[in-house]
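Structures follow.
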Structure I
Amino acid sequence: MRVTIHQGEGKDVTLKIEGKIEGLQVPELHRAWKDLAPSLGQKKLLVDLRGVTHIDETGRNLLAEIHAKTAAEFVGDTPLTKYFAEEAQQGARPLSDPDTNSRRQS
């Protein structure tokens with residue numbers, strides 16, 4: 001995974017992520033996000049997912065947290081990355097809980 005931060009002249013900051021957001025890479029992204037967050041102030045955060053190829057549950061939860069805390073805009077350019085972007089903006093959803101599913105069926 002590769003993370004690049006671009007702070008332009010305007011009011012936007014871009015967090016560009018490339019590769020897989022999974023496993024041991026998630027804490028790396030979390031550190032980058034925590035380092036960036038205090039400097040955002042009133043700037044709008046744009047999260048560029050166009051280079052992302054896979055996101056595991058932990059990565060999805062982190063992207064949802066970033067969105068929840070900043071109202072960041074997520075950008076994708078393929079059906080897969082657009083799906084990742086939409087999912088992050090809708091918030092993390094836990095994997096189905098077998099106990100919950102069995103109660104619904106009762």
Structure II
Amino acid sequence: MAQLNFSYCHRSDFSLTFKLKSPQLQNFSRAGFDLIMDLSPNDLFFMKFLAGLCNATFKAGTYTEEYVDLYDLMIREKDDTGIHELIEHMLHYLKIINPAHNDQ
């Protein structure tokens with residue numbers, strides 16, 4: 001069974017020139033994930049920047065016009081949509097895109 005990992009970062013983990021300061025973030029950006037789901041609010045530039053640096057086969061996030069080149073799948077949600085509903089919507093469309101992984 002695949003294992004889910006949760007990590008966090010802070011603005012202080014980035015230098016003034018946007019270099020990754022922490023070894024954990026550097027490793028994360030090079031890890032080579034199959035999927036990255038960016039659930040961060042659209043106004044968190046550092047999270048979008050990190051998602052763009054990540055070596056992932058497929059990237060999903062919420063729709064914002066300025067980040068259309070960043071993600072392979074973007075979900076447009078209402079402002080009052082909760083995180084659980086966003087995750088459900090992303091998983092719904094990911095299962096449509098890749099039906100071979102529906103039972104995993």
One of I, II was used to calculate helix-only ellipticity at 222 nm (-39500 (n - 2.57) for each DSSP H run of 4 or more, over all residues; to 500), yielding -9000; that structure is II
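A value of 24 was computed for relative contact order in percent (Cα under 8 Å, 6 or more apart); which of I, II is the source structure? Intermediate values should be presented prior to the final figure.
Working: I: 24; II: 19.
Answer for the origin of the read-out: I.
Every read-out reported here was derived from the displayed coordinates using simple, explicitly stated rules and does not represent laboratory data. Here the structure is a predicted model, which means the values were calculated and not measured.
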